[in-house]
Structure I
Amino acid sequence: MIKYRLICKNCDLTFDSWFASSDEYEKLKKNKFLNCHQCNSKKIEKTLMAPGLINYSKIESSKKNPKQFYDLSKTIKEYQKFIKDNFEYVGKNFAYEARSIHYNEKKTNKGIYGTASNDEMKELRDEGVEVEIIPWLEDKNN
C-alpha cells in the first residue's frame, strides 16, 4: 500500500488517498477514476510528499485519549439516527428518486437518503439537485 497527497487542480483541495501500488494510482488516473470529493473534478494530481516519520509521542497521546474517536463515532451515529427517523430510505434508487422530487414528478413530505455513485452525484449537482455525501457507520449489532 502507498499513500499519496493529492491536489484538485480545479478547487485546490488537498487530500490523502491510499493505493495498492504506484502503478495502481497511474492506472486509476489514466482511466479517470480519480475525482475530487469536494467539486467532483477529475483534474487530480500528486503533490510533493515528505517521508512518513514515526512520531512516538503522537502515538502515545492517541492511546491515552481514545475519547476523541469515541466522540466522533457517537456524533455520526446521532446524525444517522436523526436521518433514519426523519428521512425515507430509497437505497440504490437515490438518483432516480432525487430527480423525481426535484422535477416535481413526485410529492413527498420527507427528504430521502440512499446510495449513489460519484458519477450520479455529479450529474445530480450539475442538474441543480442539492445533494450531500455524509459519513455512514455500519451498525455492528446486526
Structure II
Amino acid sequence: MSFLKEFKEFAVKGNVVDLAVAVVLGTAFGKVVSAVTDSIIAPILALVVGKVSVADVKLTIVNTVFPVGLLLQSIVDFFIIALVLFGIIKAMNTINRKKETQAAQVSSPKYTLTEQLLMDIRDNFNDGTSKKTNIKQ
C-alpha cells in the first residue's frame, strides 16, 4: 500500500476528524473566553486592584519588577475553561451512567404458553417424576 493511501485512510478515520473538529472548536472557545476575560472580568479585577487594567498589575521586590497582570488574566482564562469543561464532562458522565443503568435493568423474558409448557415438561423429566399439568385454554 502506498504512503498516500495509508495517509488517506488514517486521515479519514473518525478519530482524526473528531480530533480536528475538537481543536477548531477549542480554539474558538478559547478566543471567546479570552474576550470575556478581557472585556468583563479584567476591568472588574482592575477596579478591585486599583489599576487601569489587569495588565498593569506589577509586583516589585527590591528593584525587580514582575509584571504579573498578564499571568493573572491567563489564570482566570484557565479557570473559566476548566469550569466549563468540568460541566460538560459531568453532564456526559451523567448521560452515560443513565444509559448504563438502563442497559443493566434487563427485565425477565416473557415466555409464551407453549414455551412455559415445554419448560414444565422438561422440568418434570429432569425431576424423574411424572406430574400432570392442568392446562386450560
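A compact table of results
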| quantity | calculated |
| --- | --- |
| Entry that produces 6.1 once mean projected area of the Cα convex hull in nm², for residues 33-80 alone is calculated, selected from I, II | I |
| Label whose coordinates, when helix-only ellipticity at 222 nm (-39500 (n - 2.57) for each DSSP H run of 4 or more, over all residues; to 500) is calculated, return -23000 (choices I, II) | II |
| Comparison of I, II by mean projected area of the Cα convex hull in nm² - largest value held by | II |
| For 12 (relative contact order in percent (Cα under 8 Å, 6 or more apart), calculated) the corresponding structure among I, II | II |
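Any read-out appearing in this document is the output of simple, stated calculations on the displayed coordinates, not a laboratory observation. The structure displayed is predicted, hence computed values, not measured ones.
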